[in-house]
Structure 1
Amino acid sequence: MIRYLVCGVESLLNIDRIWSLRGLFETKDLDGYIVAKETDMLYFTGFASGSRLLIPREGENLLFVYGVNYEAAKATVKDSRIELVRMDEDVDKKLAEQINRLKLRRVGFDALEASTYLKLREALKGEMGLKALEELVWSLRKIKDGSEITLIQKAAEITSRGISRAFEILREGLKEREVAREIEYEMRRLGSDGVAFDTIVASGPNSVFPHGSCGDRKIMKGDLVVIDIGAKYHGYCADLTRTITVGISSPRQAEIYEVVRSAQEMAIKNMKARSMAKEVDAVARNYIAKKGYSEYFVHTLGHGIGLDVHEPPSLSPTSNVVLANRNVLTVEPGIYVPSFGGIRIEDTMLIREDGAEKITDAPYIFTLRD
């Protein structure tokens, strides 16, 4: 499939991000850095369909692009020299030639396949060092700037409207995939680039799978229905989950729903800049354990989100991360009881100095009446 992503948002073309990365070179004794990951490419250039981006300590940045994306790159990228890679050329051979020409001796990279890494090592001259240092990019990306926050907020708005559409149409007899189709159409209609991940509409016995999908199962009265969706807007993602029943809910379903809802509320109240991620996770996890469901909360409390749907920082029992102003994360406690069903509630949150701001805006509805 021929595809390229052109983003007209000025901040995504901002050379300040590259200068910020260069400012970290000294901490790792680097002469340069290779960007190969699509979302990192978008972050630094505003263009996701380059093949490699070489950022030297000094001088011009080089963006290597195959012919199918060459004209789009020239029209979009303002702060890097565009290097055309022809169909009969090897992009990594050309990259190695430039590294050798510039006499870069210590080069970091974000993500390379093992075969690519070995090929580059073989093509590079002398005692050149090539080191995996993705954490340098994440140290920048996990703190969102104002333009990124605006784009995530728009993605969240579209996502929230998608859930509202689900509330409007959900009824007994509809297939899971039919509900997903209507949600995705609504988000596209409102300006989404597409979905941040495969839409989940998991009903009845399928609700017990945290990473379920959607299929041909028809929704039945009294089913738990987990709906987990995310729109993407100018490359940025949002993530939102609601669990509902149609027509009727049992006392036990309602009890577990209130445990999950309360766990999320308690975690959110404990989120702000300088909070420990594992302590936030513990607030929700301990509450769920107190209510007797500890063995059924089988995943982390949340994850960072931005250009990727799963990013640092993570809200987990083992995370030693300290939350920072302008982190964007999800908070998604869940309880999944085999042979009974699962309930998850999730929102996308923006960390501020004095608390956490909910940027998904969808009602908490548990039972939809006919």
Structure 2
Amino acid sequence: MTHAALLPHRLSRRRLLQAGAGALLLAACGPAATPTLAPPPPKRTEAPKPAGTLTIYSGRAETLVKPIQEKFAQETGVEVKTRYGDTAALAAAILEEGKNSPADVYFAQDGGALGAVAQAGHLIRLQDSLLNKVEERFRSPKGEWVGLSGRARVFNYYSDKVKEADLPDSILGLTDPKWKGLVGWVPTNASFQSFVTAMRIIDGDAKTADWLKAMKANGTKSFSANAAQVEAIGKGEILVSTPNHYYVYAFYKDRGPSFPARNYHPRGGGPDALINVAGAGILGTTKNREAAERWVEYMLDPAGQQHYADQTYEYPLIPGIKIAPQLRPLAEIRTPKIDIGQLTDLKGTLKLLQDTGVV
């Protein structure tokens, strides 16, 4: 019996045609009716485009910064171009270039240089999500820069002959005759000059000048570099030196923990206990603010913070990062209350050092 014979007689010719069309459609959907189609051409895959280019002016050494810059570029697709140089010289370059500066990020070795660039109006305010990662004392009060690692001023002493209890509460005590000819310093070093600038702010120029003259009169020995004065401590040639905290750790790494130099954070918590920062700010000339913010965030992530803790023995500025053995936690160090971004008058400090005959 045909399919048409089963249909009611009242079914119109039009509905008959529709039913026939439906049957044909059902048949076409069956396996036997499936046409053989050529496979679609493969889609062309393109390499992901870099998320722009980032130009960084870095006062940190290339040997320290380059590995983490390369890792950032690999993980984000951002092409990083870095100009390395002296922190102060790069700050001067930014000020001279003004609105024509190609820099997106200024990565400085101390807060004073960041403060100088910020005061000149070249840094934009960072997002709170970045600023709030670190304590207030390690960032700009106006949010224009943020610290990435901490660098503490210390006395380094010869532990075979000196005990921590023998050391004075502040650096003022090193002018005592009992320390005559037994103390070292590096007056040409930028970190030392930042400390002197802090002393000028806290104690005034007159008291700072008197201290510099008294130290010179007490036979304080000048060295060309911080590592050289720590080396002299290890040999017992001097009993006390005045570097940043991390220099001695390079000697522990090379010569073992028995190397006889130890760090002491002055108990008085004055300018000689200053904790400065290496930090960064984003310039108003940036053409890739998103990438610049990603870079700052990357440096403040645990991996970035651990890199500096492991490679330079500097203080990480976010909680939960493993620090080097013998390194006193930041929370246990008494420090002066000072905006480290105010340490901008390095010219005035250099003039004072020259006027007192120190340099």
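Bear in mind that the values in this text are calculations on the coordinates, not laboratory data. Every value quoted in this text rests on a predicted model; they were computed, and no experiment measured them. Cβ atoms are built from the backbone, for glycine too; each structure is taken alone.
Taking FRET efficiency 1/(1 + (r/R0)^6) of positions 186 and 274 (r between Cβ atoms, R0 = 25 Å, to 0.05) as the criterion, which structure among 1, 2 has the greatest value?
Largest value of FRET efficiency 1/(1 + (r/R0)^6) of positions 186 and 274 (r between Cβ atoms, R0 = 25 Å, to 0.05): 2.
For mean count of other Cβ atoms within 10 Å over residues 162-169, which structure out of 1, 2 has the highest calculated value?
Sorting by mean count of other Cβ atoms within 10 Å over residues 162-169 in descending order puts 1 first.
So Rg and Dmax of the Cα atoms in Å, computed for just one structure, reads 33.0, 128; which one of 1, 2 is that?
Traced to structure 2.
If relative contact order in percent (Cα under 8 Å, 6 or more apart) is computed to be 25, which of 1, 2 is the source?
2
When mean count of other Cβ atoms within 10 Å over residues 146-153 is computed for each of 1, 2, which one produces 18.4?
Derived from 1, not from the others.
If volume of the Cα convex hull per residue in Å³, for residues 218-329 alone computes to 162, which of 1, 2 did it come from?
2
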